[in-house]
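S.K.: Heads up, there are several structures right after this.
What follows is calculated from the coordinates using simple rules that are stated; it is not laboratory data. Computed from a predicted model, the values in this text were never measured in an experiment. Cβ atoms are built from the backbone, for glycine too; each structure is taken alone.
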Structure I
Amino acid sequence: MESKEYEELLKKIDSMQSKIEEQEKVISGHNSRLRGIKGDLLSQEHRFLNAWYNFISYFIKKDERDHFKEKLSAVIQSFLPGTKSTIVIGGSIVGLLTIILMYQSNQLMLLQNQYLQKQIYIQADSDRRDQLVNITEKLY
């Protein structure tokens, strides 16, 4: 009877070991999927300080020595402008260009005014000379 019980116990142990192996396969599948999701989340980090913290922690913390490419891409993307900063920078550039064009336009108008004043002065001088010529012709 002992050998039968022993064989049954061995069968139970074998079935438990096979179940444990199946569970380990499932767990390793979940772990690899979790690693992939963590890498995706790290590469999508867009906040400047958090991206740099994750990147520096790669070199400091020895237990987090994975996802180097994702952390590096997050650091690079942290330098690129986002939507809000693009709008602010674009609006600032448009405003600056408008101010520059207005200044140039005002300078051109000043030059035109000076030219017109010279023309008016020349025309007035010419009219005076014509009047003097007319008076001298009438008198002599």
Structure II
Amino acid sequence: MKALIGIVKAESGLLIGGTQTHESYPFSTQESALAWAMVVVEGNLKAGRKPGLPEVKEVEHQYLKIMKTQWYVGHKTNGELVAFGDTSEPTVQGYGKLFGAVIGPFKTKRGALWVEKYGRSNPHFQHVNDAERLAKL
């Protein structure tokens, strides 16, 4: 079974949500997928971001995956930790100018936000599982 997904990629920088690419869930018509992509473009333009042109891609339904946001923590060169979500694995091309290193993915947003706030020089945090456990306390 064929399905269509809308895709919006950042022309430069990041889109709303701290990601470089937004992909929709499957649509049955090109018009629906394009309408979704246009809403994403308009929202990013209003927020001062630089989205590229919207695309619609045909995919096999059986291979569709749910685009789940994974949470990461970026480590800036000044030592600051910044939690961000992305639907794909961060790459040097996408985040190399922002961060010297990236930790994750975390199982939950709560774990990533805990690291952002309490993880710097914390001897109790050595693995993402530590952050997930400590964030529950």
Structure III
Amino acid sequence: LALDGDTLLASAYIQNKPPVAEGSVFVFDVQQRFHTWVHPMPLLSNDTAKFEMRHGTKGAPQLLFFGFSGSTHIPLPWPGTSIDILSPVLIAAAIADGNGGSKWEINVPTSALGVKLWVQGFEFPTTTSLDSTNYWYSEVQNGG
């Protein structure tokens, strides 16, 4: 294991079971990136879900979307951006705080038990650009 700046290097020097072979080396870029954080995972019915966008642009408008089907790739008008949720619905919007983030708490009703949800965030760092986050998938579990 080695760390140099934003690069993490890990090896499997004694691993001998697939899918990792002995002598394998893995390189990870660990710099902070604009992303969506969801808690708890999986989402629970009759509970409060916490959504955050982190490491965005201070003062940028941020949008949070959800959908009932994901794993798609719909290109958007801004170069290099896409939405990965089919038929997205806007559930929250905010202006990023001084750390480039936004937070929301959303109640998950009991009737959502078993529902499959995809969540993805976006921000407009300038009037002519759009950044997207990773997307999250969760099937709502019984929260009690």
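S.K.: To test your reading of the models, identify which of I, II, III gives 3.7 for distance in nm of label points 7 Å out along Cα→Cβ at positions 82 and 106 when calculated.
M.R.: Value 3.7 for distance in nm of label points 7 Å out along Cα→Cβ at positions 82 and 106 corresponds to I out of I, II, III.
S.K.: One of I, II, III was used to compute distance in nm of label points 7 Å out along Cα→Cβ at positions 90 and 122, and the answer was 0.9. Which one was it?
M.R.: III
S.K.: Still on this structure, please answer the following. Assuming 48, 42, 29 is Cα extents along the principal axes in Å as calculated from a single structure, say which of I, II, III it is.
M.R.: On the way: I: 162, 26, 15; II: 52, 32, 23; III: 48, 42, 29.
For Cα extents along the principal axes in Å, the value 48, 42, 29 is produced by structure III.
S.K.: For which of I, II, III does distance in nm of label points 7 Å out along Cα→Cβ at positions 10 and 50, calculated from the coordinates, equal 5.7?
M.R.: I
S.K.: Taking -8500 as the value of helix-only ellipticity at 222 nm (-39500 (n - 2.57) for each DSSP H run of 4 or more, over all residues; to 500) derived from one of the structures shown (I, II, III), identify that structure.
M.R.: Considering all the candidates, the number was obtained from II.
S.K.: To continue, here is another question. Given that distance in nm of label points 7 Å out along Cα→Cβ at positions 2 and 58, derived from a single structure, equals 0.2, which label among I, II, III identifies that structure?
M.R.: The correct label is II.
S.K.: Still on this structure, please answer the following. Please state which of the structures I, II, III yields 26 when relative contact order in percent (Cα under 8 Å, 6 or more apart) is computed from it.
M.R.: III
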